[in-house]
Structure I
Amino acid sequence: MRRLDFRRAREEIRLTEVLTLLGYQARQQTGEQRRGPCPVRGSSSPSSRSFAAHLGKNVWQCFVCRASGNALDLWAAVTHQGIYPAVLELYRRLSRVPPFLEETTMGEP
C-alpha cells in the first residue's frame, strides 16, 4: 500500500470543499464561521447550531457529539471510513491526484 502524504492532504483539501460535497447548509454564517446541524451525527433539527466550522482555520467541532478535526477527519467521520480510504475517495471525488510519499529503500541516502 502506497503511503499518503497526510500533511500535504490537510493543506490541499479545504473544509469548504468537504462541506460542499456533503451538501451542507449552514443555519448561521459570520465571516469564515458556519454554524448548523452536525453532519457527523445527522442532526435533523432545522434550528440546530451544534456544529461549528471555521473555514479559515480549516477546523470543525460538534458541541453535542464532541467530534472535531480538519476537513479530512470530517469526510472520514461522515462517510464512516478509515482516514486512508476516506482521503483517497475525497481526492477521487474532487478529481485530483492524491499526494503520495516517495518510496525509499532502506540504506539509501
Structure II
Amino acid sequence: MEDNTRLIESLLERTVEYGKTNYELVRLKVVDKTSNGISTFIPNTLTLLILSTVILFLNLGMALWLSKIFGELYYGFLLVAAFYGFIAFVYYFFMRKWFKRRLYDYFIRQLLK
C-alpha cells in the first residue's frame, strides 16, 4: 500500500513539474512572438514613413514640373491626381482580393513559425 502511495505522489510531482514546464514554454513562445512582431513592426513603420515622405515630395515635384509644361498650375496636380485615381481603380477592381490573400497568408505564416 505504501508503494502505491509513493507511486501516486511521484506521479503527482511529475505532473506538476510537467505543468510548470509547459506553462514556461508557452510563456516563452508568447514572448518570442511578441518581440519578433514588435522588432519587425518598428523598422518597417520607419521605412514606410521615410518612403511616404520621398513619394510625397516626388509627387509635388512631378506636379509642378507638369504644371510648367502645360502652362497652368492646376493641370499638373490634376494629372498626378488622375494617375493615382487610375492606380486606385486598377487596385480596387483587379488586385484587392489577391493582395488581401497574400497579406492573410503572410500573417498566418508569421504566427505559425
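Any read-out appearing in this document is the output of simple, stated calculations on the displayed coordinates, not a laboratory observation. Fair warning: this is a prediction, and the values are worked out from it, not measured in the lab. Cβ atoms are built from the backbone, for glycine too; each structure is taken alone.
Given structures I, II, which gives the highest value for Rg/Rh (Cα atoms, Kirkwood Rh), for residues 7-62 alone?
Of structures I, II, the maximum of Rg/Rh (Cα atoms, Kirkwood Rh), for residues 7-62 alone occurs in II.
Out of I, II, which structure matches 15.7, 58 when Rg and Dmax of the Cα atoms in Å is calculated?
The value was obtained from structure I.
Could you figure out which one of I, II the value 14.4 for mean count of other Cβ atoms within 10 Å over residues 39-46 was computed from?
Only structure I yields this read-out.
Could you tell me which structure in I, II was used to calculate relative contact order in percent (Cα under 8 Å, 6 or more apart) as 26?
Attributed to the structure labelled I.
I have 17.4 for mean count of other Cβ atoms within 10 Å over residues 31-38, calculated from one of the structures I, II. Which structure is it?
I
State the single structure among I, II that was used to calculate helix-only ellipticity at 222 nm (-39500 (n - 2.57) for each DSSP H run of 4 or more, over all residues; to 500), giving -8500.
I
Between structures I, II, where is distance in nm of label points 7 Å out along Cα→Cβ at positions 47 and 71 highest?
II
Taking distance in nm of label points 7 Å out along Cα→Cβ at positions 15 and 79 as the criterion, which structure among I, II has the greatest value?
Comparing I, II, the top value of distance in nm of label points 7 Å out along Cα→Cβ at positions 15 and 79 belongs to II.
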